[in-house]
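Given below, in the form of structure tokens, are the structures.
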Structure 1
Amino acid sequence: VSHEARVWAAVHQGANFIEKHFTLDRAQPDADSRFSLNPADLAQTIQTVRAAEEALGGERKVFDEEKSTAQWAKRSVVAAMDIPAGAEITRAHLTSKRPGTGIRSKDYHAMLGKRATALIAKNTLIRWEQLEN
């Protein structure tokens, strides 16, 4: 794998810093000079980093037109069955469905072990107010 490919991959993986040894003369008789970057290599590394950053783009802005689609496309935690008042919530009680207007399905684990404060009907969005520790 080339030096440039490693730098590109590091930036794409979220690296904020890239440490490289630098030398003006690779022929110097020390341990680092042989594998250190010279001025031309350093310039190329910087150019590679900037190109990778540009390819990633800047901060992503969510446009108003996307927001309604995002709500529809995301999923919320829903009762998979009727959950009686006082029941301890288990994974079997939960499923996820659209739209994503309730508790995000990726947060279901925070509900496990809590108790239903009242009957939660099958296929309804579960709200935090319906749960107690």
Structure 2
Amino acid sequence: MKDRSNTTPLRGLGLDLVPIDTIMLALRRDANAACAWLTPTEIDTLGTRAESVETLAGRIAAKEAVVKSLGCGFDDEVAWQDITILADEYGAPRVRLTGGAAAAAKRIGVRCVLVTITHAGDYAAAAACAMA
């Protein structure tokens, strides 16, 4: 079998599943809990939409999937705010890495991270592909 480790653009894959009710409970305990997970720009996009809890759960799942695709986790090096997930003009989620997340990506040769988010019933899920 041919070694493709240097020819494949895929550097990592991450998947995460978040129970929406867990996020709802966190917000009931602390109305500002979203500030721990999201950047100010992301918070601004949540607004007062009825589905904002579902959107928040999706963003959290996406950020978890991104760090998994980079082969790291949230720690002293990578903060939640180092990853920004925003919708493009067509509504598709796009990833922007800064700080520790950008450094982790650079270490493994990642140029971009692709992400998809879905909601089904009581869960939000996301998958991320770290690409060279």
Structure 3
Amino acid sequence: MISRLFGSNTEPPVAKPPFTYLNGTLNSNLFLNREDRALFADMYAYAQEQGVDLVYVDALAMTFGIYRHFSDGRQLLGGNTGYDAERYRVTFDFKPEDAAIASRVLNGSAINSTRIDQGFLRYILHPDHGAFM
């Protein structure tokens, strides 16, 4: 896990947000806190046991790291704030089947017991942030 997330054999210290010009080029995975890192270690182990391509865990870790790097997403603008070249408002939304899944995750009871940060789940399952990923 350490080599996949950080590109080295030693676990680096947790970097502190917010995103600034001084830390903007750092690997966003450095901003994963200790609990996040323990969670991803378990995710990698489980995925490997199940024969799942670890690239999916890598992608989730990267997205989670960006969320942490940008002050738990507070520094990131939503995707539904722009306009195209013809000045039409551009909006993003989930496909209906994906919106139904997001709704079940957000409104189900499991969100209260998951080890995944609830703030991250709410962030990534909001159309402003997760619909275009």
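The numbers here are math on the coordinates, done by the rules we state, and not lab data. Note that this is a predicted model, so its numbers are computed, not measured. Cβ atoms are built from the backbone, for glycine too; each structure is taken alone.
Where is distance in nm of label points 7 Å out along Cα→Cβ at positions 73 and 89 largest, in which of 1, 2, 3?
Working: 1: 2.6; 2: 4.0; 3: 2.1.
Sorting by distance in nm of label points 7 Å out along Cα→Cβ at positions 73 and 89 in descending order puts 2 first.
Given a computed value of 2.6 for distance in nm of label points 7 Å out along Cα→Cβ at positions 81 and 121, which structure among 1, 2, 3 does it belong to? Checking each candidate, the match is 3. Consider the structures 1, 2, 3: one of them gives 55, 19, 10 for semi-axes √(5λ) of the Cα gyration tensor in Å as calculated from the coordinates. Say which. Comparing all candidates, it corresponds to 1.
Identify the structure, out of 1, 2, 3, from whose coordinates semi-axes √(5λ) of the Cα gyration tensor in Å, for residues 57-96 alone was calculated to give 20, 9, 8. This figure was derived from 2.
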